[in-house]
Structure 1
Amino acid sequence: MSARVLLPWTDIEVPEGVEAAYYDGGDAPTADLGDVEFYVLPYDRGPEPPKLIKELPSLRVVQSLSAGVETLVPLLPDGVRLANGRGLHDLSVAEHALALIHAAQRDLPRWFAQQTRGEWVREHTRSLADSRVLLVGYGSIGQAIERQLVAAEALVTRVASRPRPEEDVHGVAELPTLLPDADIVVLVLPDTPATRGLIGPDELAALPDDALVINVGRGTAIATEALLAETRTGRLRAGLDVVDPEPLPADHPLWTVPGVVITPHIAGGSASFYPRAKKLAAEQLRRYVKGEELLNLVES
């Protein structure tokens, strides 16, 4: 089988019989792409690359390098299959989630600020060890986060959309009874109608004083104004890689709330991601050419 494919990087291994064109998400492609069958989307390059999907009349497969593909599904023409980047970001996001937790628990922003002033003022801090962590979202990324939490000797309670008693996983319907016992809540959720606003005023109010809310999934899972109200008083703390709205406006008050650490949605894009993404793309192309089942296919 011969095929023409559109790839984001020139160093992806291409099987024999495949002709590759390249588009990194910057300037629009100048080559004729009318016969492209397989499109590997550029990663984290804004809204333009997905728009190209509708301009590829021969397209049969879209390979996303993101785990969440909810915004791509409506763009797919009939008969075009979609595969996601499940597994590519697991370690990267897990590292970042743990970094946010450690930054908050060990009060790193305070010590960084002291360093700029040349101050030596000591105080003992909170810890992750022995903390009760509610892990909401138990897919492959959630499981990677759990491994690091367990290594840090935290006490983890798993939560998914539906209970899985055989795996000791609770359902989200149990959150009202689980939240009051959580020192730390870690959210690893997609943006879906079921997850939007899942953590709202009532859920935040159920958390104990000084609890820490970590979000490395999608910002829409938390009601931003409710979180702002709880963190402004100092009752709750937060570590956020994702927010709603995103990007967070420069004048938004959440930026300057003590006890809130914000990073600009960069958890998934560490150095470990790129070789894994290129390996997945190469394997998918091999499978496509051989007529084998693709990995990570998304049901539409």
Structure 2
Amino acid sequence: MELRTLKYFIAVAREESITRAATKLFLTQPALSRQIKSLEEELGQKLFERGKYSVTLTGDGLKFFRDAEEILLRFQEFETKFKTRNRIRGDIYIGCAESDAMKFVARAVKNVQENYPDVCFNLYSGNVEDIEFRLDKGLLDFYVTLQTVDVLKYDSLTLPAPDVWGVILRRDDPLAEKNFFTVEDLQQLPLILSREALREEYPKLFGTALEKFRVVATYNLLYNAAILAREGAGYPVSLDKLINDAELCFRPIAPEFTSELKFIWRKNFLLTPQAQVFLDEMKRLYE
């Protein structure tokens, strides 16, 4: 087994696609498929479940992924001792919540790109369970989240400027004349709520009043909820500065409800050289 084979395996596991991994590795898809099949034969284990458009790690694949990643990280740590900073290269994987506070992460991304042009950032959006699973298994390096941080598992930075909660509605809606919405106002509206925020944020913000809300729809990504709002199908309760639509506007909830965004990573886990460089920049900017 060669180090390059481990790199191929990890790339496929992270991308969940042989085609996308082949593109990143500058290989043909058939060549990469043969490498993965050869690795499975060498180990005598099935590492991936193959679907029509994607591949996912099997239980044995997850175990092997952790070992393979540890081997490569140790090798990369050794390599970096003999390389200049501009030789650092590779991918960084970040799970992201929908938030305007991502601009703070973007500033660190820009700074790293200027100094390390061979580093590529991969952003991943999904539900909380999926992203935390990926972070815990090493498929993601970092996670930007509104959720409460488990301090036993993760280290974290709090990003500046908490996000403000409010209501999205049509600009020509008579209610758009209001400067803000109260919780009592929300109880009279057909609401469109975030499934992720229903887990933790909404209960913290609204308490028992949440039970009196009339929920007509839920959403995962705000883009689709905004389309419902544009068509008059309901009122999304969302964070500010996420929708850029001439037909829609945002009105805050009063008293002001805010949420902090956290940038988190696994405790006591060896990061890749490129991920460590990014973490150092995030700490420089926001610690």
Structure 3
Amino acid sequence: MNITMRDDTTAVISGVEHFDLTHTFMCGQCFRWYPDDDNTYTGIACGKAVSMRLEGDSLIISNTTLEDVNSIWVDYLDLKRDYSEIKSLYSGDKYVAKAMEFGYGIHILNQDMFECLISFIISTQNQIPRIKKIVAALSEMYGTACTIGDKTLYAFPTLKQLEHLCPEDLSGLKAGYRAGYITDAVRKLLTGEVDLDRVKALPYTEAKAELMKIRGVGPKVADCVLLFSAGKSEAFPVDVWVQRTMRTLYMDDTATNKQIEKKAAEIFGKYAGFAQQYLFYYARENGEF
């Protein structure tokens, strides 16, 4: 991997492997990226608005600096990880192998943990288009504006920007009962009852228990946060697609979510979350194996 600047605001990361923008941004792990007609994705993360596109094995990032590429985007996109090593671990599993072939370009993002937490609280019993709409509206209400070309995007609000939030303030979002979950998360983070830095440093099981102190954070939401923003690669979020897939391929129709989590740990080990994302993306896009 080599990073150069094409001009003052356009970076080129060459030698990118096992990576596809659509697979990565549209596999359900994030909600702030939008495709354009020319296979460019424009979005905002870590307080920065950029556009990205692939040209062969080169990733072109516009509206950025060399410093931001090195300090933000390489890590955010998980570009330093050897995905061929992970794929080799599961090549003997015919189901995961098929899913990996289909979603060959999935990378697990390293997102801002606060944004990831609130976003997946919003995702509870919700559809992706509506999740994206609520997250965007919350960002516009409280976040900082960022300009890219003729577009204005809004960074996800910081904890400080939400410190005086109450459920009534969120009535315009049409987030329903989730508004109370959002404000509970903000309150517990502000008081230190839950500390995201501590959660990140804890072993997986303890980190999951800490996150579940927040109202609206069950096992699935906690695992999403731990996998997509805390580097806990063993986290295995179980939603309806993963539940159906695991029951059909590896277990039976009576398997509970807790039993599925245990089975996943046995089968997939420390990179269970990566296997989950391949299986989830394949199942959601194709319906069945």
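Quick notes on this one:
- log10 I(q)/I(0) by the Debye sum over Cα atoms at q = 0.20, 0.26 Å⁻¹, for residues 140-203 alone derived as -0.88, -1.10 - corresponding label from 1, 2, 3: 3
- Identity of the structure behind 1.19 (criterion: Rg/Rh (Cα atoms, Kirkwood Rh), for residues 108-155 alone, calculated), options 1, 2, 3: 1
- Here mean count of other Cβ atoms within 10 Å over residues 116-123 was derived from just one of the structures 1, 2, 3, and that gives 15.4; the source is 2.
Quick note: the coordinates plus some simple rules give every number you see, no bench work behind them. These numbers come from a predicted model, not from an experiment. Cβ atoms are built from the backbone, for glycine too; each structure is taken alone.
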